[in-house]
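Enquirer: Given below, in the form of structure tokens, are the structures.
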Structure I
Amino acid sequence: MDMLNPFCGITRDARNVVRLTICGAGSLNILGTPAIKGLRDGIHQLATDASIRALIIAGQSEKAMIGGADIKEMATLDQATAERFITGLAGLCEAAREFPAPVIARIPGWCLGGGLEFAAACDFRVVAHDAKFSMPEVKVGIPSVIHAALLPRLIGWGRARWLIMTAATIDAPTALQWGLVDVVADPGQLDAAVERTVEMLLDCAPLALRAQKAMLKQWEELPLKESVELSVKVFGEAYLTGEPQRLMQGFIDRKR
């Protein structure tokens, strides 16, 4: 494993699938300011590599991908430092959301607070059968903020309100039923489930997939009319890459 910095361990396979392992943040990968900055910088560095087909985010242990933000650090904050801290965490979440290639969150164990906000900013959430999810901020005197704003889009207002305002913990089957996660792996099969997701992505045209991710991000923020108009331009630009001509002709030739 190569280290981009003390918090980012990187492996890359022959398919240009990169796995980023969160390091140096304890067994639950609790994120304080140094880890947040290190991970954000590492993801930004990888984002410049156009050859990457998919990015998998994982933790060093099976206890969590990201257990949450560092409550020991947060307990020392005042208004100004609190805003700086949460702005840093928002930047980390946005780095995953803006990453040009698909991002898969590999989630064992606990996924709490800031960890769930980061997971929501990833494209796909593949979780262990015994994973647990919670937004416990209101129990310690703070609201859930930043990319918790994605939760109503993922699971609807009612369920998001329940999760955020009651601080309830839900299990993996409930998270799947709600649409919070995409895949619940069988026991001992988390990496196999991640690999199946990777294989589906690798079956897709890489440039088209990057364009699709960028467009989905804009669809989240634009009204319908503007989304449709944007799509027309992106569709045309796809033909500048050569992928449609090559892949469609291959499909036609196979049918002959």
Structure II
Amino acid sequence: MSDHAVTLTKAERARVAINLRPRDAATMLIIDRTTKKPRVLMGKRHASHKFMPGKFVFPGGRVDPGDRRMAATGALGQICENRLAARVVRPSSAKARALALAAIRETFEETGLLFGTREFGAPGKPPAGTWAEFAAHGVFPDLSAVTYVARAITPPRRPKRFDTRFFAVDFNGVAAKVEDVVGPDTELVELVWVDFDEAKELDLPTITKVIIQEVESRLAGGFGPHLPVPFYWEKNGSFVREEL
């Protein structure tokens, strides 16, 4: 096999990046409204990460196959499900549910917080891995506790692209917490509770700052389910903001 067959030129890498299909991902804004100013939980990414190293972000990540199989209590609000189905090639209730569960799972993986309820005991036969660990704490994830608040697709020409759905959950929905999840060698090396003004002063990816501003406005508007969900994507080199 020739070197050309295994080594891409700069131009070839650029073409691959342009055509890279975004992967489904979900992230969670955890909001504490018990203080005078609402606060949000942010995590600092490890400096060794190729994607957004050292930046402050919300916990989140890619959707896993187990997210479609995990048992949950409650259900997404119909308006949230409808908006999750908008501008999607093959929408389904199962996909909407998996996206919300991915946000709950990733939050547990990266912060140790379990959003759900212990009223029904431990879920039976959870998918192996993180969901099995989650269930071992006797908690069912609660879909009714989360709200869909934004969507953004990573622009072309990036080495990694995600179609990210942003969810929000109230901190009082925590059913359990695992300690010592965050450390110097974990994906998020630091967690901080900050109000929205303080959050905007952190070292943030551009889209994270935009979403913070969107959710701040949503809170000021009462955070009702009727409020629109912004959708950010790039068209002809410029960001477009739609409402779902």
Structure III
Amino acid sequence: MRKFISAAGLGLALVSSAASADFLGLYVGGGSWNHDPSGDFSSTDAGSTNIDMNTDLGFGSKSETYMWAAFDHPIPLLPNIRLEKTSLSQSGSMGGAASFNGVPVTGSSGITLDSTDAILYYRLLDNWVNVDLGLNMRKIDGDFTVGSQSVAISESVPMLYIAAQFDLPFSGFSIGADINTVSYSGNKYNDIRLRALYEMGMVGFEIGTRTTTVVLDDVDGINADLSFSGLMLGAFLHF
């Protein structure tokens, strides 16, 4: 983990002297993400059962909110900042036999994996093609509940942040993508978003897809290989 942070910091330092936005802007936005789950999880106790989110718990498509704000500025060396909050939860029922947290369980079950992002980034290109590179410090607060048993997790992880946006001149339309990613010690966190945007004056809209992947290797007593993917739709203000 320390090596990852040091390497990311060095990379940002190398590009910061040549990369800064040539404008001042404040963005505030939010929207809805309709995600479908796949994958399984288990507790790390002896005799634990792998529990599939679809076949064992009956998890399905669900819509939840995301909110974000970003501030771009033209000051060299100082990074721009983006803050984001995403809610992620699923609920169902364990109908068959399973062991979780060392206890046989059945009944109401659920997962939460809420995330808060603080992204510091530099704009490497700033014209009709925009390219951002930065470091995301993500805080993950989660809870795995199966029947009467519950295990909470709390992780703060650094993630590489890469974003690109291509403007279609004189139209207000653009297409873009961003990636937040980190992998270490058998754990992996990935977020990939692809979207189309339309901006008219101070108001903008976005539509696209988002895929979140979470792989946990004995994080607070949980093993997991989870994926959540689906359509996102939102709006934003540009001041």
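Values quoted throughout were computed directly from the atomic coordinates according to the rules given, and no laboratory measurement underlies them. This one's a predicted model, so the numbers in the text were calculated from it and none came from an experiment.
Enquirer: Using relative contact order in percent (Cα under 8 Å, 6 or more apart) for the comparison, can you identify which of I, II, III gives the largest number?
Expert: Comparing I, II, III by relative contact order in percent (Cα under 8 Å, 6 or more apart), the maximum is at II.
Enquirer: Tell me which of I, II, III gives -15000 when you compute helix-only ellipticity at 222 nm (-39500 (n - 2.57) for each DSSP H run of 4 or more, over all residues; to 500).
Expert: I
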